[in-house]
Structure 1
Amino acid sequence: MDELTGQRWVKGTIKGEMDKRGLTYADLARRLKLVGVDENERNLRNKVARGTFSAVFFMQCLQAIGVRSLRIDILEFLEQARDAGEISQDEADAAAHDAVLTEIRKIMDEPEK
């Protein structure tokens, strides 16, 4: 996955989780204050829109939103990005190929039970 695709994924994840719960950026800013992150609504909206923030900030947002578990399906995300015209078919295929190889390597590296 390239950096731009990753940025789209993290901001889409935050927005999607907010939408599921009917939260606004003002709500998220208030909730972030409760976990020690001081961001005003405008800065928060811009930060999420850019998608260029730390993994710690991503986790703080998920915590503030109330996410208890997160399913990461990279192949589904790549298909959606391709269908939306955000990445080409070749880029989607290459990233999917890399994701599948990574999973195969994990399986191969696991000790037999």
Structure 2
Amino acid sequence: MGMLMYGSPSIEFSFDDRALAHLQIVITAKLRRRESFAFSWADSPDIGSGRSSIWLDPSSTLYYRFYGSRVPAINRDWIDVLMDSASSGGGLHLTAEPGTTAHTAQQHR
């Protein structure tokens, strides 16, 4: 389970390493272009379900911490879906990897 730390002092959000690797690619691409956007995801049932959202802009303080030492294979289709979402008016929404039904995100504070 990887960790995305946001802000200073940081708030910690847990995500599956595979999902976090894909999110890092999309978020980095958007911020590199100096684009601001919302990032939203469904919370896991162990913290009460619901959903969470943060605002990301080029001045955001982000730290990605991966649990595993290996970089997962990147699914280009998933990157495309996430990038399309990030470029929409509703912002980036973490969705399941295309071709899977697994829950890909969990969030803890």
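For the read-out FRET efficiency 1/(1 + (r/R0)^6) of positions 20 and 92 (r between Cβ atoms, R0 = 25 Å, to 0.05), a value of 1.00 was computed from one structure; give its label from 1, 2. Computing FRET efficiency 1/(1 + (r/R0)^6) of positions 20 and 92 (r between Cβ atoms, R0 = 25 Å, to 0.05) on every structure in 1, 2 gives 1.00 only for 2. If relative contact order in percent (Cα under 8 Å, 6 or more apart) comes out at 38 when worked out from the coordinates, which of 1, 2 was used? Here the read-out was taken from 2. A value of -0.52, -0.94, -1.11 was derived for log10 I(q)/I(0) by the Debye sum over Cα atoms at q = 0.12, 0.18, 0.21 Å⁻¹; which structure in 1, 2 was it taken from? The correct label is 1.
So volume of the Cα convex hull per residue in Å³, for residues 36-83 alone, computed for just one structure, reads 138; which one of 1, 2 is that? The read-out was computed on structure 2. For which of the structures 1, 2 does the calculation of helix-only ellipticity at 222 nm (-39500 (n - 2.57) for each DSSP H run of 4 or more, over all residues; to 500) return -23000? Of the options listed, only 1 reproduces it. One of 1, 2 was used to compute mean count of other Cβ atoms within 10 Å over residues 12-19, and the result was 20.2. Which label is that? Derived from the structure labelled 2. A value of 2.9 for distance in nm of label points 7 Å out along Cα→Cβ at positions 4 and 60, calculated from one of 1, 2, originates in structure 1.
The numbers here are math on the coordinates, done by the rules we state, and not lab data. Please read all numbers here as calculations on a predicted model, not as lab measurements. Cβ atoms are built from the backbone, for glycine too; each structure is taken alone.
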